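Below you'll find a set of structures to go through.
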Structure 1
Amino acid sequence: MTVTKPTRAIAALSLVAALGLAGCSGGSDADAPADDAASAGSDQAASTTLTVWVDSERTSSLQGAADAYEEKTGVAVDIVGKDTGDIKDDFIQQVPTGEGPDIAMGAHDWLGELTTNGVVAPLELGDAAGDYLDVAINAATYDGTVYMLPYAVENIAVLRNQELVPEQPSSFDEMIAAGNDAGLESPFIVEQGAEGDPYHLYPFQTAFGAQVFGTDDEGYDATDLQIGNAGGEEFAAWLGEHGKNGSGEFNTDVDGDIAKQAFLDGDAAFWLTGPWNVSAAVDAGIDVAIDPIPSPTDEVAAPFAGVKGFFLSAESENKVAATDFLVNYIGTEEAQLALFEAGNILPALSAAAETASDDPIIAGFATVGENAVPMPAVPAMGAVFEYWGIAQAEIIGGSEPVERWQKLAADIEAAIG
């Protein structure tokens, strides 16, 4: 998908003009460059306070940027720590009343719900959009418009126990063979559970060409359902071959805790998971390598990417000051690395991502992430998830794969309408 990138000059004109309005007094020099716009309007905006809701674990990470912004512009930034699980619903409820924040931290896949409820405003990045990883900007874009300042990109990859298997396999079959050669009961482990886990299986599904939706210039097209195509049926057949009645690599009795323990105990050489589980493996003394997800076909196995960032309230009275703070302060290598240190997730800003990738673990996830695709943020994903995991779990458990997959596609299509 493509993203329109307006020139920084246009952003500068908007920024300067609105800073004057934010201060409820005279305007400022319309020819000032974007980077100087905040200081040009500092007298007018001096009484303004920006309120920013963030994950309570990341308040200190943003304080440096907040202090720098206040020192430069006179605009105070109030960093409010909240429980991550409360941010989205509170934002949707409070923004229409005028009680919500100017900025809220969140995940890109909230965008469908946030835009439907009319609580987020477009974010003018200008040429700065080119400073971010492509997957981050694509995830921040909804219906062709950027609504989020991205700060982190997260995807799954294969953790390999290098003591058990020293060499990276090049295919799914080679991975299983390497684990078997190491004498392991479970060469490869991935969580599923009774209701399935399509998030972890999606890389294999994409390798068969069965994306959920097609895309156009504005992003995902929910009217173009791809999950039921011929590639989807091929994936279903393959999944059944590796389920309960086949070779058994996929097992609905294996949940997240069981998968984790199998890898930590050395019973599995390969574990498909995310960066959130790496520290447990390292703490257990495992010599971990991060490998690309081995494909069962000649095509790349592309996982979902989850992108985290900041949304601008549609009802903020300080949109331009908030945009300035996001683009020119949170969108710096220093601020993005501070957020990285708090969460150990690949930064969305390319320069910060390169610096963070000095760590081979981060570099491994970044390499896999080059092929990742954003989790669709369209509202229709709710209908997909309602049926998707259960269908996969039943196929793993022994249901006739193609017939069950066809029913899955029909159920989703009917639900989307």
Structure 2
Amino acid sequence: MSYENKILQMKKMLGKKNETKQEKPKFIKPEAPSYTASWQQAGLELIENEFGVLFKREVHYPFMYQHGDYRLGELFTALKRWRVHGEDHPFAITEDEKIVFFDTETTGLKGTGTHIFLLGFLEADDEGFTLTQYVLADPSNEAALLFESKMWQRNVTIVSYNGKSFDWPQLHVRWTLNQQHIPKLKEQRQVDLLHSSKRLWKDDLSRMKLTQVEQDKLGFYRRGDIPGHLAPIIYFDAVKSGNAETLMKVLLHNEWDLLSLITLYIHSTNLLHDAITTESATTYTNIGKWFGDLKQRQTSADILKAVTTHFDASETGHAHFYLAYELKREGEFELAIEAFQSALSTIPDKKQLQAYEQLAILFEHQIKDYKQALHYTKKGAELIELLSFAKRTQLEKQRQNWQKRILRLVRKQNQQS
């Protein structure tokens, strides 16, 4: 047989191998755990599907239900505000989107051995809001829990608190480990309220835990809550003992988390659209900077200007600092200089250095006042000697840059005179 014929024969054999379909491993449906009746007596409903069993709890809330400072129905007013203002913002949700507030409880923080033992969903319906919680019967019934959540067939906007970085990736991991049996997980749009809270309350709140935000910003104080880090221990104990009484407190903890997501979205939306009211200068400065980072220059400038006029000068250094950049971009060079000068006395050293540099640039290139440019350049050169740098080479580079600017300005000043 010729070499060519041997190759052709081998190709045919490989083709036949590839045509052989790999069958899915047969799924063996787990049995219901022995403590089923006890968990049902605690208030959980037993659900059975083709992949096993799980437990479910549902709670309904009217639109007028009060959680802290807000009624849940105020969510729809918040959504309308985004439509009216028409701003392109990552936080904005349209009235047409199906919103699901989402939170999980897990047996650990990471690793393939970490299970999601509670999936919590809160969403609006025609009569109010419905909380649905799915509880893992035991690890052998994980596929049943994931399948019942319907996240393989829904198109929704997921609103969470750190869900983009934790809850949703965890769901991905658990889904991947069960992908031979259940339909593929659908990707959903994510709105993470932890990220927005950091933008709003940076340097204002000492901690960004949801319970801290509830107390300081939402008017909600938990009574009899269990610490989140105890949730895995409580779940394992409920599985081992069959007693779900304490487990129900974990479900209440999850319930409060989800209700607070609604009121946090309402409160944050109002902050982004209202005139300056009860929040601090720091918060409103953060809002102005956020709009600036989104290239919404006019909105940013308007908010920052309002901060500089509404609050005491000792609180407005950062607002003047960020406003100066917006004014510079708009070609308002004299006003930008005034804003940078106003910021200098109350901003931290590294921002002072940036302000000195910007003042030197403005006076040198826009105003052509080389004497003033040299004054602020010397100020900057003096300041870098007081700053700490991670590496000696960084300090040397800064020295070279500022000395180079000084020499250039001295030369220009001599030429001008």
Distance in nm of label points 7 Å out along Cα→Cβ at positions 49 and 89 derived as 2.7 - corresponding label from 1, 2 = 1
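Going by Cα Rg over 2.2 N^0.38 Å, which of structures 1, 2 comes out largest?
Details: 1: 1.06; 2: 1.36.
Between 1, 2, the highest calculated value is found for 2.
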For relative contact order in percent (Cα under 8 Å, 6 or more apart), structure among 1, 2 ranking highest is 1
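Work out distance in nm of label points 7 Å out along Cα→Cβ at positions 257 and 313 for each of structures 1, 2, then name the structure with the largest result.
Values: 1: 4.0; 2: 4.8.
Evaluating distance in nm of label points 7 Å out along Cα→Cβ at positions 257 and 313 on every structure, the highest lands on 2.
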Could you tell me which structure in 1, 2 was used to calculate helix-only ellipticity at 222 nm (-39500 (n - 2.57) for each DSSP H run of 4 or more, over all residues; to 500) as -12500?
-> 1
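When you work out distance in nm of label points 7 Å out along Cα→Cβ at positions 233 and 361 for each of the structures 1, 2, which one comes out largest? Don't jump to the answer; show the numbers that get you there.
On the way: 1: 4.4; 2: 5.4.
Biggest value here belongs to 2.
The numbers here are math on the coordinates, done by the rules we state, and not lab data. The shown structure was predicted, so the numbers you read here are calculated from the model rather than taken from an experiment. Cβ atoms are built from the backbone, for glycine too; each structure is taken alone.
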